Structure P
Amino acid sequence: MTRIASVNVNGIRAAHRKGMGEWLAEREIDVLALQEVRADAAITRRLIDEMTEGTGQQWYLHEEEAAAKGRAGVAVVTRAEPSARRTGIGAGHTEDQGRWAEVDLPLSDGSVLTVVSVYVHSGEVGSIKQDHKMRFLADMQRYLPQLAAQKDHVLVVGDLNVGHTELDIKNWKGNRKNSGFLPEERAFFDEFFGVCGYVDVARRHAGEVDGPYTWWSYRGQAFDNDTGWRIDYHMATPALAELSENPRVDRAADYSLRWSDHAPLVVDYRLS
């Protein structure tokens, strides 16, 4: 069994300070995908070493830093050594740096699992930020089928900053004109989970129910009232999705115990 977790840490230094290490020590994670790391690889390496010290092994880190210091940043942390590492997607625009990192992990049957950590732009209606987001989603639409055709198993995980359907946002009616729930954004997800051939693993298991949400604003009573958004995903190629089980959102028991505004999405896969 391979346990894979993805979480937007909202700054790994702050997450570490607030208790991320305690969570990691209890979860027996094999692959950990991080978004919004906001630190260079040397800092991330040191913090990961501190958080995994009790495992008695050196974990492998692959990080793509953002062009702007203290912004974005994605990483994949693994117990097993990757056979290949790649970064970036599309034409290499500066504002897209720190948003796409891939690793290939050999499996015991001779096949390879490709894991991608992705952090899609948050966007803002009527601004250049939204233009960047839409371009990045278009790059994903072009690249995802190519990746699936080239690899044995592909798992794309991360903060995609879009709620696909009305089930994915508690207050969807009030967000129909906001970035994160725009029709043109959601149409890309129709493609990802349609002609691109990927499976929304958490939705596949949860069925047609509200949530389970993965992000709650720090403002107001959003967390206490579970007024959240489901914007963190595991997107798997079909054969890999069939091997998935026991998805869960590691929502903190109390507001005071949160170490990020996102909660980890953890899924087990029958792989070895």
Structure Q
Amino acid sequence: MSAATDTALGLTESTSVGARIAKTVIYSLLFIVFAGPLLALLVSSFNHVSDPTQLSIIPRSPTLDNFKIAFDHGVLKYLANSFFVVGFGLLLQVAVSVLAGYALARKIFPGMTLVMVAILATMMLPEEILALPLTLVLADVPLVHLNLMGTLAGMIVPLGAWAFSILVMTEFMKDVPRELEEAARIDGAGEFRIFAQIVLPLCKPALGVIGVFGFTMIWDQYLLPLLVATNSDSYTLPLALRTLRIDPIVTPGVVMAASLLALLPSVTVFLFFQRSFARGLTAGALKG
């Protein structure tokens, strides 16, 4: 005997045996499609793999040799470079985003519309178009005339302003009640105190969103390190994976081990900030 239940969308969901079997099969196929490559990456990192077409999700003779060889090829140094770039780059990006978002959301100034258009325009341009002018600017930074090519600072400075983070903070700060700001001014609070103690604490969900997205964006950067790095000492891990992949001595298992090290930080950050990330997305949806 079949039964039916109503879904959240008001549709009818069958709970018969056939429906449950069909759902189990579909969910299993989806799990294999999406989780299969990750499981193959995890298992292959601990297996002796000589042929990239023979990746398996079944552990066979587990070993740590792949990680040892990867460490011998300087993966730990590249990993440290990536953490340095993502650490300072994310701090700079969040600082610029909250300050720019506050100015765009709470202030009115000449040319405000042009600023918003310019910010949106940067999201529409492919990175390849910006590669040449970015290289020229980093080779001779205006006003200070510094050459940042071949340095980790050259990878950090361009990441300071990201249109996505600025827009998220701007839209979130627009919904902070202005009555709170006016009450604080009546009590004698200054501009910085209003920003730091009233507006910013109410934007913690948005900070979680731009923190997770910002970390992933910076960690996965490939083109920027490729443009800036002039020698292997300044390689980040995503860039180093290319050199490992084309090295005829390095086996696919070693590349998988290095890829696993490149994947873990993003997954860890997402899991750690999962609640804040979800609250930020939910708050944005409710405000919209």
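With helix-only ellipticity at 222 nm (-39500 (n - 2.57) for each DSSP H run of 4 or more, over all residues; to 500) coming out at -21000, pick the structure among P, Q it was computed from. Source structure for this number: Q. Determine which structure produced the value 24.2, 79 for Rg and Dmax of the Cα atoms in Å, calculated from the coordinates; the candidates are P, Q. The value was obtained from structure Q.
Given that relative contact order in percent (Cα under 8 Å, 6 or more apart), derived from a single structure, equals 20, which label among P, Q identifies that structure? Let's see the in-between values first.
Numbers: P: 20; Q: 27.
Here the read-out was taken from P.
Calculating FRET efficiency 1/(1 + (r/R0)^6) of positions 92 and 164 (r between Cβ atoms, R0 = 25 Å, to 0.05) for structures P, Q picks out Q as the one with the greatest value.
Here distance in nm of label points 7 Å out along Cα→Cβ at positions 196 and 236 was derived from just one of the structures P, Q, and that gives 3.0; the source is Q.
Computing percent of Cα pairs over 22 Å apart, for residues 148-243 alone across structures P, Q gives 49 for structure Q.
None of the figures in this text is laboratory data; all of them are computed from the coordinates on show. Computed from a prediction, not measured in an experiment: that's the story for all the values here. Cβ atoms are built from the backbone, for glycine too; each structure is taken alone.
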